[in-house]
Structure P
Amino acid sequence: MTTEHHGGPTNPARLPAGSIDAVASTTDALNTYRYGPAGPAQILAIHGLTGHGRRWEPLADRHLPEFAIAAPDLLGHGRSSWAAPWTIDANVAALAAILDADSAGPSPSRRSARPGVTVVGHSFGGAVALSLAQARPDLVAALVLLDPAVGLDGAWMREIADSMLASPDYTDRAEARNEKVTGSWADVPAADVDAELDEHLVAHANGRVGWRISTPAMMSYWSELARPFALPREGTPTSLIRATRTDPPYVSDEVVSALDARLGADFTLLDFDCDHMVAQSKPAETAAVIRGHVG
């Protein structure tokens with residue numbers, strides 16, 4: 001694995017991660033993790049809300065080692081810039097810049113003859129992936145949407161945002177871990193839960209701990225999930241994996257119907273018996289779907 005630090009804390013080892021004054025002021029720079037062979041990305045992996053790019057590491061290293069994968073921290077997450085704007089569109093622009101830079105690089109030979117990359121998006125990352133495919137279809141060869149959170153009810157998003165704003169952190173690591181394993185991480189292997197805590201849980205100035213994210217950015221993103229969802233252009237091979245244990249579900253019948261109507265035979269709906277963290281709960285099955293799209 002290599003890491004490209006295009007922004008984020010100027011010295012993440014020393015600065016108190018989680019404090020807004022410790023991040024860069026630019027809005028278009030993403031900290032990006034690279035896995036697999038050197039060269040331009042064949043797969044762009046987009047994490048969900050409150051996540052980070054390194055969350056894709058087990059899937060990349062254990063199940064897709066033959067592919068060049070770019071896995072950025074989205075804006076307001078991890079070691080990327082925490083400066084506003086915090087929107088889907090801002091993330092689309094930043095991700096497009098990564099792919100454009102790859103295309104201009106010296107080693108395009110690893111790409112398939114089909115233009116663009118396979119874009120994998122989980123949850124909020126699925127919303128970003130769809131918007132990227134709509135805005136820059138030249139960059140997207142195929143989509144793999146892992147329990148995407150798109151076009152959600154605004155009242156529900158307000159409830160979630162209110163809850164997060166009222167309680168944005170934890171007493172200690174044990175409390176943070178308990179929230180994971182009693183929620184959407186319930187079927188994720190314990191070792192992967194611990195690795196998530198090691199990477200993403202940081203000390204706050206108030207003596208508590210929390211995720212390496214900007215809370216103001218999260219408030220904006222919950223609102224973004226209520227906006228109308230984007231659709232890819234016709235002919236974009238797209239697989240949507242629906243996690244059947246997600247309750248209430250993120251994937252609506254409206255989203256499935258819209259994708260089916262737009263894409264026809266190029267759209268595949270798959271139901272996985274797991275909770276929301278699809279790539280962590282069903283890594284081999286997820287990798288098989290992704291591999292099927294990388295030409």
Structure Q
Amino acid sequence: MFSESFVNKITRLIDNRKNSIIEFLQMMGIKLKGDVIIECVVDEEGGGNGTLASIIRGYRADAGVITEPWGIKNLAIGHRGSLGFRITVEGQVAPVDKKAHGVSAIEKMQIILEALQELKVVRQETVTHPLYAEYENSVPIIVGTIQGGSWLTSVPLRCVIEGFLGWLPNELLDNIQKNFREYIYKVSRSDPWLKENPPKVEFPSLCIEPCQLDSNHPIIKTIKDSAKSISRQDIKLIFVNAGADQWLLNLYGGTPTVQFGPGGGNAHSPDEFIYISELTNCTKILIFAIIEWCGVK
């Protein structure tokens with residue numbers, strides 16, 4: 001039995017299901033003039049290595065659709081970037097009978113954590129872009145993990161945090177990294193220990209670039225017209241305040257790409273879902289769009 005909260009909903013990862021569209025076209029015997037490529041890839045959360053692998057293998061198309069669940073009233077033509085960071089603070093171990101002489105890496109990391117909160121406020125007030133004006137915070141700074149210490153009675157020798165910061169199309173990656181490092185080092189100089197033992201700042205993995213597709217690209221009109229035929233409503237063009245694989249396809253994959261998918265809620269959390277009605281209508285819209293885009297033999 002499903003709980004009442006899941007009536008007329010489908011849960012966890014169903015928004016990524018695309019093969020039903022192709023199954024329908026085959027079942028109906030519809031033969032397209034053009035090719036349709038279905039890519040089921042991994043690592044979107046890690047920065048898009050699955051999509052990158054498909055690009056390296058040579059897959060290209062005249063247009064692409066990523067079925068992110070923004071709802072069938074929205075068509076995402078761009079998104080902000082995300083830059084992962086890692087900060088390491090070293091402490092000093094002391095003998096068990098002289099722990100007062102040790103330096104806790106966790107306590108020193110607290111200085112950095114407070115500085116990141118201040119930097120977040122500064123960026124919210126100073127980094128803007130007209131395409132993202134509707135968002136309360138389009139340049140978030142989030143610390144996602146923290147590791148420190150090896151035993152509950154020991155002074156922690158090392159503390160490491162990892163997180164990400166959002167960035168917008170009018171920012172340069174090199175400048176963001178440079179300013180971030182300088183800010184952390186500046187804050188560190190206010191503490192005697194950190195001044196002599198500055199934190200290590202790295203950008204080890206996640207780097208999603210912001211992107212946007214020209215609003216006049218024909219794939220946008222094709223999807224909007226298809227949606228009008230199915231749902232009798234106009235689609236709103238939006239810019240997403242989150243990262244996705246769209247940037248790889250647009251900037252490096254030679255495939256102009258949008259994001260369009262069924263709506264739901266609780267993404268990346270317990271009870272993630274999409275609405276069955278949205279799934280059904282989204283499938284119909286994409287079928288119409290494919291037929292219009294590719295043509296029928």
Structure R
Amino acid sequence: SILASVEGFVPAQRSSRAAVAAAPHMVAETAVEKYPIKQVVTEEDVLNIAAFRNNLKNPEIMVKDAKRKRRETDNTASALQGLQIGFINVGIPLAAFIYWKSQDVMETLKFYAATGGTMGISLGINNYLGRAVYVMDEAEATNRILVDYAEGLKRKFDIGFYSVSEDSMFEPAGGVMACVDCQLRNSDKSPTGIQVVPDYPPHIYIKNMEVHDSMRRQGVGMALLDALETYAKEETDAERLTLEVEEENVGAVRLYEKAGFQFTDNPITKLTKRKFMAKRL
């Protein structure tokens with residue numbers, strides 16, 4: 001770990017500056033003891049991270065929520081809303097446009113009946129039958145959150161680490177309460193299709209890192225970065241860790257600076273407000 005390397009070079013009577021530098025990593029080691037850091041390996045790991053990012057809603061909860069919302073929907077009111085959407089919200093503006101172009105009343109009325117009328121009746125019947133709320137099955141819900149929140153991990157383009165808690169609020173996500181995913185770029189070991197950054201050494205680019213609001217300021221973020229750095233040094237040929245961050249995100253910037261990242265020129269593009277940070281390994 002980083003802490004071990006620091007202690008290896010600093011005598012027992014360390015300077016206050018060295019102690020301050022080591023402090024974040026000492027907190028991180030304490031966090032690891034309480035909230036273990038694990039590497040994403042299995043499909044279940046990927047799904048749990050997706051559920052964490054989906055506001056702690058796994059596929060089972062998503063289906064239950066949709067069914068509950070369908071039960072609570074007033075089908076008559078929903079049917080009237082469907083009629084309004086077709087006849088008024090869509091039909092009238094389109095009919096006005098057709099009349100403006102053609103100046104033909106009959107053509108406009110036919111178009112209005114074929115579009116707004118047909119849509120309104122279809123939506124009205126559909127909603128009255130209780131279909132206003134679409135209910136997915138678990139397989140479809142699983143695919144949706146994987147694509148939305150963890151596609152890179154699912155396709156094995158990304159490397160991921162996560163931290164777990166025994167708090168029951170995180171049970172829907174298998175205990176996941178923090179995670180980081182990244183890509184090994186410019187390396188012979190990089191998966192086919194990964195972005196290549198011209199004239200830049202092999203590096204691990206951090207795409208996303210999230211720690212649940214209730215778990216912040218406990219060293220979890222630093223512990224994730226420590227685990228990633230250890231992996232980068234031991235398992236890859238990466239020479240740097242890199243990331244992009246909003247400069248206004250003061251909390252994130254402070255964390256990255258404590259971990260040893262520095263602002264530097266963006267080797268990818270200048271057309272972004274996000275600031276580029278890197279750490280040499």
Out of P, Q, R, which structure matches 45, 21, 17 when semi-axes √(5λ) of the Cα gyration tensor in Å is calculated? Q
The highest value of distance in nm of label points 7 Å out along Cα→Cβ at positions 66 and 178 among the shown structures P, Q, R is in P
When FRET efficiency 1/(1 + (r/R0)^6) of positions 186 and 234 (r between Cβ atoms, R0 = 35 Å, to 0.05) is calculated for each of the structures P, Q, R, which structure yields the highest value? R
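Computed from the coordinates by the stated procedures, all read-outs in this text should not be read as laboratory data. Because the structure is a prediction, the values reported are computed rather than measured. Cβ atoms are built from the backbone, for glycine too; each structure is taken alone.
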